[in-house]
Structure 1
Amino acid sequence: MNWKLAYTIAVTHLLSKKKQTVVAMLGVTFGISMFIIMISFMTGVNQFLEDMAMDNTPHIRIYKPIELKENKIIAVGKQQTDKDWYVLEHQRPKKELTKIKNGLIMAQRIADMPEVLGVAPLVSSQVFFNNGPVQLPGTISGIDIESQKKLFQLDKKMDEGELNDLLKGSDVIVVGKGLAKKMNVKVGDRVSITTPEGNNLNVRIVGIFSFGISAWDETKSYATLATVQKIMGVDPSYITDLNMKLKDKEGALAFKDKLSKMYPDVYMEDWETANASILAGTEIRNVMTAVVCITLLIVAGFGIYNIMNMNIINKMKDIAILKATGFQGSDITGIFLLQSIMIGVAGGLLGLLIGWFFSFLLSRTPFPAGEFFRIDTFPVNFKLFHYASGLFFGFLTTLFAGYFPSKKAAKVDPVSIIRG
């Protein structure tokens with residue numbers, strides 16, 4: 001087959017029906033551009049939600065839960081020989097400390113392991129924040145400032161004051177933006193903190209932070225390890241949590257199993273378990289995005305299929321003449337396939353450009369985040385893979401859309417067409 005001649009004929013056919021060619025190309029352009037806009041935005045949203053969650057979530061959290069151990073006097077289900085023996089039901093939990101035994105030593109040993117990026121020890125307690133008649137429930141966490149900055153970038157979430165201000169004085173805290181608003185306090189004000197055990201301490205607010213998650217910003221506060229241990233009335237070795245980041249978060253489950261064998265007396269939670277609802281939402285959005293994007297490309301393909309069919313009907317006499325002058329069926333198939341491919345490539349490239357342009361505009365559009373959401377513009381991803389995928393699937397769709405009409409053209413009987 002002479003591809004140069006086939007190309008010339010294909011271009012001639014396309015230019016002879018400019019309006020029809022443009023409509024077919026715009027069908028591909030619309031499908032590809034909407035594909036780019038949607039997948040860029042949806043993956044951007046997923047990435048934003050994952051980053052927001054992972055910024056504040058350890059890859060593995062170690063803590064000691066309060067467990068109910070049912071120690072019965074006799075075994076249930078076995079025959080009793082003495083009516084004076086009883087089985088204890090609805091047993092109440094025993095008061096236990098949530099302290100991790102040798103927590104600081106454990107943190108140091110884990111931090112030295114090659115898989116670990118860092119470990120942040122934590123002392124956490126439920127408290128009441130008292131400001132005059134206002135008493136609000138919340139949590140206070142004692143942190144190692146440097147570890148928290150390195151692993152969770154808490155210093156970048158400060159709206160007022162600095163995280164290092166916790167090291168410049170005693171009995172000072174930083175509070176969430178929502179909590180500060182509820183208590184009607186600002187940097188420099190003092191509030192009273194009461195633990196469930198009745199311990200009380202008057203502290204000064206030196207900073208206000210916001211995570212962008214109202215449930216956290218309205219309840220959380222941070223201080224140094226020593227300050228929270230003082231509020232709780234415990235010794236300096238008292239640690240309730242060890243939050244760690246790994247060099248590769250995908251290996252969290254395997255590393256958790258490894259640690260569980262080393263430290264069987266504590267409970268460990270990996271980031272996938274902690275963020276199960278967010279990950280499930282991400283999977284659902286990915287499926288919805290894929291379905292909509294594929295539908296757009298298929299609709300564009302059907303549009304090209306219909307236009308190519310009409311083109312073949314209109315070009316029946318030309319096809320008959322070509323076959324009468326010696327063109328084979330494969331030559332006719334090649335000519336119309338080239339037309340379809342040229343429409344697909346031209347429409348696909350234009351669609352990529354338009355999709356990128358509108359995605360860029362969307363990424364610069366202010367996002368109505370409200371008071372607590374830490375985002376300025378709509379989250380949009382610009383990944384080369386998305387653009388390559390859009391062009392490939394656009395090309396593939398138009399190839400199939402042009403193949404069947406071109407096979408139909410190859411079967412035209414030139415004698416019947418010329419006679420008819």
Structure 2
Amino acid sequence: MSDEIREENRRLKRAIAELRILNEVSVAISSAVGVDAVTNLIVRKCVEHAGAEQGAIWLLDRIDKTAPPKTFLRVMDSDVSTIPFKVGASLMGWVIKNRNPLIVNDVVGDKRFVDLAGEYSNLRRLLAVPLQLKDTLIGVICLLNKTDGQEFSNDDARLLTIVATQSAQTIENARLYDEERRLESLDKEMLAARVIQFSLLPREKPRANHFDIAGLYEPAQMIGGDYFDFIPIDENHLGISIADVSGKGTSAALLMANLQSCLRGQAILDRSPKETINNLNFMLSRSLVEGRFITLIYGVLDVRRSIFTYVNAGHCYPIFVGRDRIVELEEGGIVLGFSPDSKYTESEVSLRAGESILLYTDGITEAANASEEQYGESRLLDLVRTNRSLSAAELVYLIKDSVVRFQGDVPQSDDITLVAVRNPV
């Protein structure tokens with residue numbers, strides 16, 4: 001038999017073997033769901049057909065390119081001493097830079113990979129090929145040591161490269177599948193959190209003699225850090241609060257829930273607003289992490305005397321809508337949580353027939369349109385002045401709708417919360 005025929009036979013056998021392996025890999029992963037199952041099957045097939053002791057796939061983070069690669073390791077034989085293999089910076093760096101197969105049959109003697117040889121004494125040989133999706137490197141497949149002690153060959157590299165090429169899209173699809181499932185699970189959890197958060201808000205209009213009171217909360221995200229509450233103290237006194245926790249999302253919502261619990265616990269003790277907030281600040285200052293704070297207004301409405309006594313802890317100034325004037329009440333103190341030694345003073349405002357007070361969070365005044373113009377205090381004051389005869393509920397919804405129209409197509413960037421207290425004519 002001539003050399004040419006022998007070489008052609010060798011090529012044919014290699015092609016048949018490659019097709020068989022690719023078919024096995026394709027069949028194996030066709031029923032696998034999720035990146036763990038898919039990568040495990042790919043590594044296992046590569047280890048088996050190449051006769052390697054171990055194999056691994058390292059996947060780069062799709063978003064954060066500086067994050068450590070995630071490792072999927074497969075050991076072929078339980079009798080083989082397992083190498084707790086972590087990707088070496090030199091190995092990954094070489095593959096990222098060169099985008100070519102890498103054969104190292106003397107790891108100890110190769111100066112490029114002294115970090116691997118020094119950390120893993122059982123590592124003698126390795127074969128690594130890039131996992132590429134078109135022009136994007138998504139990871140690396142690597143085989144470690146031959147079980148028969150032989151060296152990795154160019155044929156091994158060719159086979160592993162073919163498997164990597166055929167597997168890259170499948171792995172990426174599996175990652176997208178996992179991400180979709182994770183997001184679905186997160187959406188369900190966030191929806192449940194939203195239901196819980198809204199259940200903490202007042203469910204009905206408070207009973208406060210003849211007073212007309214309404215509140216509104218519209219989070220910018222699924223859940224948020226704004227808060228309002230009506231706390232019955234006795235038949236003649238109603239606690240009213242509004243607050244804005246620093247930050248957004250889940251962390252802010254958790255702080256909001258903690259705030260509500262602490263405030264209600266203090267308010268029902270029938271202390272003055274000043275004493276209530278002094279105690280509340282002391283408690284929160286000992287539990288809030290550094291950099292977190294809360295702005296809040298808490299007051300007690302005396303329905304017999306028609307007087308609202310309140311403390312402003314760094315919050316937006318309340319708007320007093322009197323018979324002959326509309327003003328911002330500028331008394332106030334420092335935000336909650338800054339120092340346990342902070343002390344607060346209280347102010348009071350009389351609400352005669354036809355007068356009201358409006359509490360709000362900065363999601364109203366700092367709402368911006370496409371021109372980056374803010375809604376602002378002046379626009380809010382003008383709207384309240386023009387609509388001073390509306391009921392409490394009508395007013396808070398009018399303000400919310402006005403802010404939404406002002407923003408236009410710009411997404412809501414902060415929570416919107418309002419409380420109106422009105423003494424009807």
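Read-outs throughout are calculated quantities, based only on the coordinates presented, and are distinct from any laboratory measurement. Remember, it's a predicted structure, so these values are computed and weren't measured experimentally. Cβ atoms are built from the backbone, for glycine too; each structure is taken alone.
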The value 1.11 for Rg/Rh (Cα atoms, Kirkwood Rh), for residues 114-185 alone, derived from one of 1, 2, belongs to structure 2
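Starting from the value 69, 22, 18: which structure in 1, 2 was semi-axes √(5λ) of the Cα gyration tensor in Å calculated from? Spell out each step's value before the answer.
Details: 1: 68, 28, 18; 2: 69, 22, 18.
Working through the options, I get structure 2.
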Re log10 I(q)/I(0) by the Debye sum over Cα atoms at q = 0.08, 0.18 Å⁻¹, for residues 122-361 alone: value -0.56, -1.31 computed from one entry in 1, 2; matching entry is structure 1
With helix-only ellipticity at 222 nm (-39500 (n - 2.57) for each DSSP H run of 4 or more, over all residues; to 500) computed for every candidate in 1, 2, -13500 is reproduced by structure 2
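Work out which structure the value 5.3 belongs to, where distance in nm of label points 7 Å out along Cα→Cβ at positions 130 and 386 was derived from one of 1, 2. Provide the component values of the computation, followed by the final result.
On the way: 1: 5.3; 2: 6.2.
Matching structure: 1.
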Calculated from one of 1, 2, distance in nm of label points 7 Å out along Cα→Cβ at positions 42 and 306 reads 7.5, and the structure in question is 2
Re relative contact order in percent (Cα under 8 Å, 6 or more apart): value 12 computed from one entry in 1, 2; matching entry is structure 2
Candidates 1, 2; distance in nm of label points 7 Å out along Cα→Cβ at positions 58 and 154 computed = 1.2; producing structure is 1
Ranked by distance in nm of label points 7 Å out along Cα→Cβ at positions 2 and 162, the structure on top of 1, 2 with the greatest value is 1
